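Please find the structures below.
Coordinate-derived values only; no laboratory data. In this text the structure is predicted, and so the values were computed from the model without any measurement. Cβ atoms are built from the backbone, for glycine too; each structure is taken alone.
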Structure 1
Amino acid sequence: MKRFVNTSGRELVIYADSKFSTKVGVLYRDSACYCIMEQDDAVVVLYKVSSNGVFKVGFTDYLLGVQDA
């Protein structure tokens, strides 16, 4: 599985769907998580919520964050 790192210099909004219509979370600057897949202009990420340690899945359009494992 590939890694995803938020190298954008800002907080990334994570969305529930590939149309980026429903916000479900935030990936903080310089934080890392897993890239499940890339689809069209979206990346599906698996990330840990910092406040409670629960894992969530969501979409982002920041393709530059995808890295080889």
Structure 2
Amino acid sequence: MKKTYGIEVDCANCANKMEQAAKETAGVRDCTVNFMALKMNVEFEDGADEKSVMKEVLKNCKKVEDDCEIYI
């Protein structure tokens, strides 16, 4: 399953950090962040609970970029 989320981030480098942090989160098969559109496209692993996975993605993204936001 794929979902798109709005994000708030200050720079392209920070967006890359968010993308990498999301990819390393359990339950995420793949993730791409489009800094210009302020969108995060997440592909979930089969059977993953998207809400709980996205809470973890946000937590992991906050570790690398503390002023970022994902609109879940």
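Details
- Entry that produces 2.1 once distance in nm of label points 7 Å out along Cα→Cβ at positions 6 and 22 is calculated, selected from 1, 2: 1
- Structure (1, 2) behind the derived value 42 of relative contact order in percent (Cα under 8 Å, 6 or more apart): 2
- Answer label among 1, 2 for the case where helix-only ellipticity at 222 nm (-39500 (n - 2.57) for each DSSP H run of 4 or more, over all residues; to 500), calculated from the coordinates, equals 0: 1
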